[in-house]
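Structures are listed in the sections that come next.
Quick note: the coordinates plus some simple rules give every number you see, no bench work behind them. Since the model is a prediction, treat every value here as computed from it, not as a measurement. Cβ atoms are built from the backbone, for glycine too; each structure is taken alone.
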Structure I
């Protein structure tokens, strides 16, 4: 492609599919842009996760920090009775150490959820992008090193129980920047003494950008990027 005389700029509200990293999603869309066009994303989604991934194109890349600060909404499924090293389906399931796990009730879950709303102290997952002495935590963990991450303050604006049928719990979670939904699954399972990890995660909203207006990569490839570009005002 040749360089455009009027470089494109704006936000693509991408519905990221499962099975690819956020960086891979950026690479696939970059191929559809004029050579030399800047592109990035605001807020990583893990490979197993789906939903709203904001791709910033051209001058919109300057709005990355502002967009990452926007509130986010997720729908997630937690499986009780087991854990994984990564707190998600990316690593093998490990049964909760108790010989017999007693199923919990909706009332028990509802009683614990307030612990995870408001300004809370949250320990990031061992397999995360947090840095330990200049190295990513997931790199240390994958090499068998000890990962010690200190709790930090994050903001969870609300949690709604959508459905529960042991051992699967579905929640809607509204949160701020830096909140690990995997950590909520892990810590809720521990609080209930049954263990837990995420099996599904879908981001439904980032600020004003909703899943209802998100576009799949295949549609971008068919229609072109311009047809799905949201202008963004400089602030």
Structure II
């Protein structure tokens, strides 16, 4: 519906529906930059990026891309903050310190930062009120001076100016929330397509995912799905 040059996905993309996601994303043939959230098969995202040359998966780091004649540096921070939690779905202060050190050593400035968790007071509104952003991420804003910061996680579609950066929250992507960004004119449009919302109480697949997420089965199943992606053909017409 929209003619775009690059798609940015800020996490919580596919849960266990990695094969369906691969099928859709393989047809885009334009740059896709993605990070993982706390509801993603990160192994699957890595496999998909290896299979599709135009897909760029970032865990903690950055990529340099030429988009419509414009050189862009895009820095990504995957996962959510949680002390003593299982990596890589979670990160701690030590991971941010390591990333900050790399940025300082390379004198990197980012045009766009993508994180699953928003920085504090940067389009980090919560559905029931209040704010849910992470204060530690503001260090990256000071260091990299991004034009745009794209995030998700808190589920409220919003745009907010912080210092020199336009901060954006993608909201509930699965019900049709999305944001259009014109990097050259520095314009942002937040949008919502009205789609049918999944009824979690009646969706057995969602109940199943919720149940296994609390067990070690999630990791085992994620590995199985990731391995299945490795043997897929990019041309789905041959399957």
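Tabulated results
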read-out	value
Relative contact order in percent (Cα under 8 Å, 6 or more apart) - highest-scoring structure of I, II	I
Of the structures I, II, the one that 20.8 was derived from, the read-out being mean count of other Cβ atoms within 10 Å over residues 8-15	I
Structure (I, II) behind the derived value -5000 of helix-only ellipticity at 222 nm (-39500 (n - 2.57) for each DSSP H run of 4 or more, over all residues; to 500)	I
